[in-house]
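Following this line, the structures themselves.
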Structure P
Amino acid sequence: MSKSLKTDLKSWRKDAESLSYEESLTALDLLLEELQNDAVPLADLQRHYLRGQIYLERCENLLVTAEQNVVQLDPDTLEPLDDA
């Protein structure tokens, strides 16, 4: 992996950390549209793919966090459990 790509990956990860689930999903959708374009050069395809992975990870992490918060609710009252 080139030094430039490593730098870009760090920057993309940092940028993704501030995105909401919806923003990450929108960014991922836009990248997928570009990946489906036959005119995109191969080098750009790899970069888009890697950036898409970062957005996907962000979405997955946010979903796991939300799931953990929901799991910690009392199923009868939907109030937070005392030990949460």
Structure Q
Amino acid sequence: MAEIRSEADNIENTAQCIVEAFKQFDIRAGDVLPYQQLYPYLQERYPHYKDVQKEAEHHLTKEGYVNPAPDGLMLTQVGDAYVWGESEA
């Protein structure tokens, strides 16, 4: 695998890791995934997240999957369907 990745790939990979974190921590619609849990999860699975984290969050917000919260990211109903509804495809 190539170590060099484009910024778009980094954003997409970080966004996907954030989605996976919602599932890992059993976060449902209306619940907040605290940054206190999210950051260690991202660091372990995708260390490049720090460069593009805000862009990845913005991407997920534009898709309607999350809303920013003071201490983390809140999963929306659309996000809940994406995280939990399509996972068995």
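Work out which structure the value 1.53 belongs to, where Cα Rg over 2.2 N^0.38 Å, for residues 26-73 alone was derived from one of P, Q. Derived from P, not from the others.
Looking across P, Q, the calculation of relative contact order in percent (Cα under 8 Å, 6 or more apart) that yields 31 traces back to P.
Comparing distance in nm of label points 7 Å out along Cα→Cβ at positions 10 and 34 across structures P, Q, the highest value is found for Q. Computing FRET efficiency 1/(1 + (r/R0)^6) of positions 42 and 66 (r between Cβ atoms, R0 = 30 Å, to 0.05) across structures P, Q gives 0.25 for structure P. As an exercise: helix-only ellipticity at 222 nm (-39500 (n - 2.57) for each DSSP H run of 4 or more, over all residues; to 500), calculated from one structure in P, Q, equals -16500. Which structure is it? Label of the source structure: Q. Match the computed value 5.9 of mean projected area of the Cα convex hull in nm² to one of the structures P, Q, and report its label. Going through each structure in turn, the value belongs to Q.
Each value in this text was obtained by applying a stated rule to the coordinates, not by laboratory testing. Just so it is clear, the structure is predicted and the values come from calculations on it, not from any experiment. Cβ atoms are built from the backbone, for glycine too; each structure is taken alone.
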